[in-house]
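Structures for review follow.
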Structure P
Amino acid sequence: MIRTWSGKVYLAAFFMALLQAQQPAAAGEILTGSQVDADGGLTSPSVVPRSRGYFLYVPSTIGGTASNASPQKPVPLLVMLHGCLQTPESFAAGTRMNDLAEKNNFLVLYPKQDAVSSLGSRCWNWFDANTQHKKGEAAIIRHMVEKIASDYKIDRARIYVAGLSAGAALADILASCYPDIFAAAAIHSGMEYGAATNKAEAMVAMAKANGPSPDTAGRQAFECQGTPHPLMPVIVFQGGADPSVNPQNATQVIEQFAQTNDYADDGQDNDSVARTPTSQADYHSPPKHRYTIYDYRYDGQLLMRKVVVDNMKHAWSGGKRSAFDPYYDPHGPDASSMMWDFFSQHARQ
């Protein structure tokens, strides 16, 4: 078999190796589908498809085949948003999130960015005005989640979202605008809400962290909610040597959510949610990278956490790197496990 892509011809052996490298090790089933949304158009370009595909991992613990699986009790759902140049398959393999799903009995939804909508980069359009205001790709993924939640017995109080890079920036938007759907979020090497409004601004914001002040971004994120909702727990990961996303972006994400949550708890900007950490701890087990955890508590409970990994570049911490997807650093702490541990502490009220 021969497949043609971008005018080049690749032999079947290459694709077999690629598929094997991306194949998750977990024993559940993977379903594919797509979601169309009338509000899914982008501001620019406006002619891209209003639909996106997805992969859904259904753990074997659910029972039966994926098409008719029905767990005895509602189970959590985690939405995983890949970064630029990645695919759902490579993201699943690199993060090993399906292995965690198998062990902890939750479904994993991997939305898929298409080449047309991203001008070939497979980046999510987090800087698009529609996407930042409950339309565009945010609307598509929201309805994708609703579809999965209606097809399976999903615990509506335990739906989470996580992402890397452009996927992390989109995860921030989803968590900011839909706290009535998502119970917590994980932002890995991402940007604050509204950090940019076009592609050129996005590149600068990533490199210089020069988006709006977190106070402004936090207020705008709260306004996107429409009506007050419970506070949004968030865990943030960042490589200290990231050449693509300035590490200051991680601080801006935390401060943005501190401001958003400050409005959410009583409708006022009165610093009721602190943006300074309540505790800080350093960890180092050579040859792994040293890392620091900053915790932010509210009313005695862990609300936000920031993990900064020394010497880590633009990569998913603790992931499994491959020749086909290098955006993982096995020398960092296990971000996937730490995310799930954080999510497990939070259910939407």
Structure Q
Amino acid sequence: MIAEPEGEQTIVYVNPAAEALFAEHAVELNAGLQGADVRHAFGGSIHRFHRDPERVRRVLGELRARGGSHSAQIRIGDRILETHVRPVHDRGRLVGYLAHWFDRTAIEQLAREEAVRAEARFGELSSGVAQIAAAVEELRASAAEVARASGDLRQLATSASEAARDGDATVGRVIDAVGVLSERIRSTSEALTALAERTRSLDAVAGAIGGIADQTNLLALNAAIEASRAGTAGRGFAVVADEVRQLAGRAGELAHQIGVGIAEVRDGVSEAVRVISEGLEESERSVELGGSARAAVAGIVDGLASVQGRVGEIATATDQQQEAVGEISGRLHDIVRSHGLDRERPDRREVVSAARRFGLDDGRQG
């Protein structure tokens, strides 16, 4: 619509869109404007289109003085009207005022509905972000726990590796000691075998002594017979022959006892050699088992070294994971703060304003 520049600033033109708007909402507008009849706007003062006519005069006076334009929203009943007024000049002379009217009711209602939906979406988003943040914190705690467990495992692997190395050294010393013992047993066995051979020669000597004693006894017997034949002359010789025969008998008994003793010694040496031989075989098996044990311990040491390396890799990866989770957590908190997700709900006026900025404008103008 267009109004005159002077006096009551009478409306001299109303376009069809404005007439339709005023006619559609005449009851609400007339009630809100305290008796004005918007259906007959043409020929009336533009001041009637505000509850405070003096305010309209002041606004138009300011536009005459400084130029530019003026915009405002007017709530009348359940309707929300938006008006834009600017002065019209012809060759520098003010010839009137041009007023545009927009019905913003539907837009405002849509903005309010959008605000309600945005609040619901904001709540869902906040809940989702909170769940993500909780999950990130749990992940961070899990990563820290894994890091601690990796550290403990690495320490345990180190201790086990050291114990295995000590065990390897101990097995080595045992093998060496058993080797030395085996050599001593072998030497002892050889010495006893040589002794057994010597006892066989002693047995021959004892047999020779027994033979000599038998022969001496036989000679003494013959001498005694010859002495008895000699009568008195051979009596002294007979005594000597008897003594020789007794000594020969005693020598024979001793030779027999020596033979028996040598046989017993030989049997004992043979038994000792047998036992020592068995001990030597056991010690040799012990050396072999010790070698196998040492090889197994060496494999354990190598395996533990590999475990230590892997645990070190796990610890490094866990540290990197902790750093990554910390960075994610920090960025998530930044996003929450920067987008206002830490508030209980968004400001509805901000949502309405955003809805307006996105062009939710299907009002009519006049």
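What follows draws every value from the coordinates through simple rules; no lab data is involved. What you see is a predicted model; the values in this text were computed from it and never measured. Cβ atoms are built from the backbone, for glycine too; each structure is taken alone.
So if we calculate mean count of other Cβ atoms within 10 Å over residues 137-144 for every structure here (P, Q), which label has the highest result?
P
Quick check on the output: 15 is relative contact order in percent (Cα under 8 Å, 6 or more apart), derived from one of P, Q. Which one produced it?
This figure was derived from P.
Here P(r) over Cα pairs in 20 Å bins from 0, in percent has been calculated and equals 32, 61, 7, 0, so which of P, Q was it run on?
It traces back to P.
Comparing distance in nm of label points 7 Å out along Cα→Cβ at positions 169 and 297 across P, Q, which is largest?
Greatest value across P, Q: structure P.
For FRET efficiency 1/(1 + (r/R0)^6) of positions 41 and 225 (r between Cβ atoms, R0 = 35 Å, to 0.05), find whichever of P, Q sits highest and give me its label.
Largest calculated value belongs to P.
To test your reading of the models, identify which of P, Q gives 0.45 for FRET efficiency 1/(1 + (r/R0)^6) of positions 113 and 281 (r between Cβ atoms, R0 = 35 Å, to 0.05) when calculated.
Source structure: P.
Work out the source of -27500 here, i.e. which of P, Q gives that when helix-only ellipticity at 222 nm (-39500 (n - 2.57) for each DSSP H run of 4 or more, over all residues; to 500) is computed.
Source structure for this number: Q.
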